[in-house]
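What follows is a set of structures for review.
Nothing in this text is a laboratory measurement; each read-out follows from the coordinates by a stated rule. A quick note: this is a predicted structure, and the numbers were derived from the prediction, not measured. Cβ atoms are built from the backbone, for glycine too; each structure is taken alone.
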Structure 1
Amino acid sequence: MTAKTPLILVPGLLCDAALYAPQTAALSDIADITVADVAQDDSLGGMADRLLAAAPDTFALAGLSMGGYVAQEVMRRAPHRVTRLALIDTNARADREEQITTRKSQMELAAQGRLAEVAETLLPFLIHPDRLADQAFTAPIRAMMLRVGPEAFIRQQTAIMGRPDGREDLRAVAVPTLCLVGRDDAITPPKVHQEMVDHLPDGTLVVIDDSGHLPTLEQPQAVSACLRYWLQR
């Protein structure tokens, strides 16, 4: 029997292990999966160091959105430990000024106990427009965001705002890298994933139809199939 591949999944902003629940179930036959803790630190470096301290010697690594920023930081710090990389609905660029301004206003609301309002403003950017009225689908996402909580949200936004432009760093990534994105992602559209692939020595672009920024939940079977192929390449 073939040994399972250690796989670390890194959640995005206001997300926890529920972001990857479909993949954790679907890939359990070939992967030994853990979900990184990205709620405790206010820098990508801190998140990456916490992940590395808990990780096996070598592992496959996948991150969505902020999780992708953390994964890129892991590659800058310990590239020899990562056997393959998946960057999902993420970006290698630093924040623009207007993005930082928006984040700061969201952080102020969260500090005032208004995280639920922030979650409502974020939701239309996170999922395909066709799913917004689907309460059965959106309720668990809202619950996840509130479960992460305002303090962790503020730490995570601080980390995101402080991230570097990592496009040139991608040229040093020597492992097979999957860049996967929802076709209708309003935050990190397919063009920024193509940009990452253009900088990666061994990058593959996959675009998932009928999905926004959270394809692991919006199109779980398609994402799990892609990750299975990536793990078994």
Structure 2
Amino acid sequence: MSNSPIASREAALRIALAARALNGLDVKAFVGALIEKLESPLTESKLSKLTVEDLRTLLAGDFAEQSCHVGVDAEQLKEAVRLLWGQGIEHNDFPAVDAYIDGEMPGSIRVAVAANRGENLDGHFGSCDRFLVYQVGQQAIKLIDVRSTAEADASEDKNAARSALIGDCQIVYVQSIGGPAAAKIVRADVHPIKKPSGGPAREVLLELQGRLASPPPWLAQIMGVPSASLARFEEELENEEQ
């Protein structure tokens, strides 16, 4: 991440959680203000040196000039600083990642889920706090990564950066997504699926898992295998020829 304004995923996670604690602060503007204060790249060590007064000054001063000032109380400031220090991060609602080695699930596909809380599909593509990344096969569903969107949101083109963040996935589930963002996702060879009702991520993926054995045309194309309907047609044609 040498060219990134944020030095690590841990630092990105701290910033994203602190922004949420500050009334859902705009992450890109927050990162910009932190860089003015601490200089790039933002490291865990630098974040750990911030004080409540530093954050109060940042919000009232340079940050306000970016038209992103928000009114927060003393307890919110303290909570945000604790998160920037990394305190309590281990007890947050990020789900535990399953052990996984690339290639151990032949015939599986990689799926991202837009999330804000726990292991749920409950996010808009352009504003979710994280993407849960699963490997989905006929016999198993494994959560293999949790990717904070804080670093992507610090980019000039947030939607393109979010698309790149899940560029190794074949499918992304979202509660909602705008047209321009959907176009960028498709250009990244990721198939967006809207599920406005959301729900527990694994329950959503169980439905997808049930289709892997006999995939419909759209899923077969993603998997790179013949679709169930096409296979039946070819079998009937072969029987007729015999």
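Given that distance in nm of label points 7 Å out along Cα→Cβ at positions 74 and 186, derived from a single structure, equals 3.0, which label among 1, 2 identifies that structure? For distance in nm of label points 7 Å out along Cα→Cβ at positions 74 and 186, the value 3.0 is produced by structure 1. In terms of distance in nm of label points 7 Å out along Cα→Cβ at positions 42 and 138, which of structures 1, 2 is highest? Top value of distance in nm of label points 7 Å out along Cα→Cβ at positions 42 and 138 goes to structure 2. One of 1, 2 was used to calculate relative contact order in percent (Cα under 8 Å, 6 or more apart), giving 16; which? Only one of 1, 2 returns 16 for relative contact order in percent (Cα under 8 Å, 6 or more apart), namely 2. Where does the value 42, 17, 15 come from, among 1, 2, when semi-axes √(5λ) of the Cα gyration tensor in Å is the thing being computed? The read-out comes from structure 2. Here helix-only ellipticity at 222 nm (-39500 (n - 2.57) for each DSSP H run of 4 or more, over all residues; to 500) was derived from just one of the structures 1, 2, and that gives -12000; the source is 2.
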